[in-house]
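Participant: Right after this note come the structures.
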Structure I
Amino acid sequence: MNDAQELDGILAAHHGREGALLPILHDVQAAHGFISEDAVRTIAKALNLTRAEVHGVVSFYHDFREAPELRPVLKLCRAESCQARGVEAMVAALPDNSRVAVETVYCLGLCSVGPAAMVGDTVHGRLDTARLGALVESLA
């Protein structure tokens with residue numbers, strides 16, 4: 001199945017759904033890793049929106065990418081609970097590693113086992129400086 005067919009399938013799955021833009025964008029992001037200009041154009045047409053409206057949503061939310069991320073992505077929780085458990089000191093101790101994209105997120109829902117991080121669909125809890133450093137190195 002090519003990208004256009006996959007996008008058509010995503011649009012069909014949400015056809016007639018009220019407020020379909022965000023679910024469609026999430027599905028496209030999950031399928032392709034980013035939302036291309038072609039996808040923005042097709043989604044806008046399907047939902048009777050302007051490209052600017054769709055682009056505005058894509059550019060507003062940090063979870064959406066407009067280009068593929070070629071590096072592994074580690075999403076690191078920096079919400080209050082993880083901050084109270086020392087995540088900021090862990091971030092400061094991270095080695096400078098440009099081969100891994102470390103993104104800040106605010107709550108992975110693992111407050112009782114924080115600091116927490118997520119790689120793909122896998123969550124990692126009870127991190128400390130050594131475990132976080134090892135996780136980053138394992139991705140590089």
Structure II
Amino acid sequence: MKFCPRCPSFLDGKKWIYNEKLYQVVKKGRRVEKELCPGCERVERKMVEGIVSLKGKFLGKHRTEALNLIHHVAEKKRAKNVVARILSLKEDKDEIMVETTERTLAEKIGKEFEKAFSGHLEIHWLKKENFARVIWHRNT
């Protein structure tokens with residue numbers, strides 16, 4: 001069985017699983033073979049498949065809720081797909097920029113922002129490149 005040395009992921013047959021509790025249980029008493037999981041490999045190679053741009057004065061007043069939502073969506077997505085990671089998160093006064101290692105994570109963050117906070121959402125896909133640029137905006 002293979003275990004990622006950087007995160008609590010392990011290869012269970014043909015599929016990588018991200019689960020902190022199960023990782024500790026499965027790892028006990030086993031010969032550990034280390035291998036980077038696909039998510040950590042993408043982080044190491046800085047492979048960006050999505051960019052999320054969250055903008056507007058609304059963020060200045062609701063920064064904590066916005067950051068919590070980003071991290072919640074990322075953790076939920078990562079539990080289903082070990083590849084889905086936040087590569088970087090940069091904050092400015094009225095803007096948050098997020099780079100993701102998976103296109104669908106970027107899309108999900110944008111859709112959850114629109115669902116939770118309304119605002120205006122745009123998603124642009126480069127299908128040949130498997131890339132998404134997500135822009136969410138709200139001033140009030």
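Participant: Using mean count of other Cβ atoms within 10 Å over residues 4-11 as the calculated read-out, with 18.5 as its value, let me know the right label among I, II.
Facilitator: II
Participant: In addition: Comparing Kirkwood radius over Cα pairs in Å across I, II, which structure shows the greatest value?
Facilitator: Values: I: 16.7; II: 15.9.
The maximum falls on structure I.
Participant: On to the next question. Tell me which structure, out of I, II, gives -14000 once helix-only ellipticity at 222 nm (-39500 (n - 2.57) for each DSSP H run of 4 or more, over all residues; to 500) is calculated.
Facilitator: Of the structures listed, the value fits I.
Participant: Let me ask something else about it. For relative contact order in percent (Cα under 8 Å, 6 or more apart), which of I, II scores largest?
Facilitator: II
Participant: One of I, II was used to calculate distance in nm of label points 7 Å out along Cα→Cβ at positions 20 and 116, giving 3.2; which?
Facilitator: The read-out was computed on structure I.
Bear in mind that the values in this text are calculations on the coordinates, not laboratory data. Note that the structure is a prediction, hence the values are computed from the model and not measured. Cβ atoms are built from the backbone, for glycine too; each structure is taken alone.
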